[in-house]
Structure I
Amino acid sequence: MKKYNFLIEETLERLVTIEAEDKESAEVIIEEMYRNSEIVLTADDFSGHFIKYEGEE
């Protein structure tokens with residue numbers, strides 16, 4: 001029996017509102033929060049998937 005390879009990619013997304021003086025400050029805050037695991041995306045944040053055929057073995 002042949003083997004077939006598929007790449008499965010799932011997308012998680014969440015809208016987060018940040019209060020800040022300006023956009024650049026908000027970006028620093030959100031990056032820091034994400035890096036410090038204050039924001040952790042879970043299965044509840046699932047927004048879609050993509051499956052791509054990668055060939056045979």
Structure II
Amino acid sequence: MDQNVLAAGSAVSRGVIIDFEKGRRTPGKNNLAAIRTALETAGVEFINHSGVRLK
């Protein structure tokens with residue numbers, strides 16, 4: 001998933017996603033929840049705090 005798709009799916013700006021990926025900022029709880037929901041909708045499963053996998 002590229003940044004544009006993630007931004008559209010999460011309603012979080014691409015700039016926020018870029019900054020998050022580069023370690024320039026930590027997203028707030030709302031943005032983080034929206035990003036997680038977009039990834040889960042795309043088939044990503046979060047496994048505890050140890051990693052992710054595709055469903």
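Given a value of 3.7 for mean projected area of the Cα convex hull in nm², calculated from one of I, II, which structure does it belong to? The read-out was computed on structure II. Using helix-only ellipticity at 222 nm (-39500 (n - 2.57) for each DSSP H run of 4 or more, over all residues; to 500) as the calculated read-out, with -15500 as its value, let me know the right label among I, II. Source structure for this number: II. Looking at structures I, II, which one was mean count of other Cβ atoms within 10 Å over residues 2-9 calculated from, given that it came out as 8.2? Computed on structure I. Among the shown structures I, II, from which was the value 27 of relative contact order in percent (Cα under 8 Å, 6 or more apart) calculated? The correct label is II.
Read the figures in this text as sums done on the coordinates, not as results from a lab. Here the structure is a predicted model, which means the values were calculated and not measured. Cβ atoms are built from the backbone, for glycine too; each structure is taken alone.
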